[in-house]
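Below, each structure is written out as structure tokens.
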Structure I
Amino acid sequence: MFRPINDKISVSPQIELADIEAAKAEGVAMIINNRPDGEDPGAPQSAEIEAAAKAAGIDYVGIPISHSGFSAPQVDAMIAALDGAKGKTLAYCRSGTRSAFLWSLAQAKQGVSPDEIARLAGNAGYDITPVRAMVEALAGGNA
């Protein structure tokens, strides 16, 4: 279920409370929730995931991304979260796509080549084509 992008981060569709122990067993030290509360009322909401993560000794950060798109503060929050991670990170949303896209934008802002970002995201099963122009702009157009 967890799809590794590289050795530091995996992305995932919506996780359940039971998945937190599996994440811990895989060495996850931080969970990033990119899903807004209420998007699926039947899914565990942020407070539930946060409480279970903290009980398991896993850091938790909420950076909700609605379907309206991405903002500079969200990209900066992702950079800060990843920089502060004390080990592997698991980011999730409904399908994992918004998490992969936000990771891509954060990497681009830090100077990673868009081609490398696309390759890594693609290896995890995510096509960054919908945000490729933004990735290139953040990376300064360097493919």
Structure II
Amino acid sequence: MGADLTIGKLADAAGVNIETIRYYQRRGLLDEPPKPLGGHRRYSAEQVKRVRFIKRAQALGFTLDEIAVLLTLEAACACADTRALAMRKLSLIERKMVDLAAMQQALGSLVNQCDAGDGSACCPIIDVLERDEEGPHQHSATNS
């Protein structure tokens, strides 16, 4: 397949909107073909594959900057470097999961305190949020 897709058809084929295509072009993730005089830019099937690659990488948690690195690694067939980047991302996700589990436990405990209360005292959740001292789980939510 040659370069026969308009930006709208490219967006439809890749499952994104036109503004996403333009944004990827501004970020340097996707080449913008030249515009013929009086015509429309034409995109190739390879560009559909690239947009899908970007979207799948985003779904795995990679940032657009990391995806730019992945795209250069793809071109260089650098599997070891790609694996190292994926391992760093996996480690970050695992740390975030630990933080989320701690947040879940702390919030669940506060909800249970509300449920166990007789309604005459202040809300335990509001009380904890109003405290000036930093609790053990506050760093997790703000540093993630």
Structure III
Amino acid sequence: MNARHHVTVACIVQRDGKFLFVEETVDDQLVLNQPSGHWEDGETLIDGAVRETLEETGWDVRPTALLGIYEYEPPGLGYGFLRFAFLAEALQHHPERPLDDGIALAIWLTPEELRAASARHRSPMVQRAVDDALAGRSVPLAVIAHLAG
């Protein structure tokens, strides 16, 4: 693995024609992103995606498939991201749960609303994941193997 890449996990959650996003503050700008974050030691990729979604949105989700693996190197950052994105279904919302630092709110947007806000996307991965989900791209979760060492 390239040491210059951070491994992240994300959930792409669709419900009633809308997708779940977060508005988060990055470099003093309010941007749109899927619920996502760094994969932590001791957890599976799937567990990390579920945890990040709950922490950032207050939603319990159940991943149903691996949507894709996305690599992105932002200009001038000095490192990139390797994102494992999962399709997930929304199970239960906990509106009283405080959201992670930096997260302004969780928001449901239609694909059209997301595209209209393209200048606010945190990265190109945001739109690409929604486009891939709408195109029906995914692979079974069974393709992921965590092997004990």
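Each value in this text was obtained by applying a stated rule to the coordinates, not by laboratory testing. Nothing here was measured: the structure is a model prediction, and the numbers come from that model. Cβ atoms are built from the backbone, for glycine too; each structure is taken alone.
Quick look at the numbers
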| quantity | calculated |
| --- | --- |
| Value 0.6, calculated as distance in nm of label points 7 Å out along Cα→Cβ at positions 6 and 38, assigned to which of I, II, III | III |
| Which entry (I, II, III) yields the derived value 5.3 for mean projected area of the Cα convex hull in nm², for residues 14-85 alone | II |
| Source structure (of I, II, III) for helix-only ellipticity at 222 nm (-39500 (n - 2.57) for each DSSP H run of 4 or more, over all residues; to 500), computed value -21500 | II |
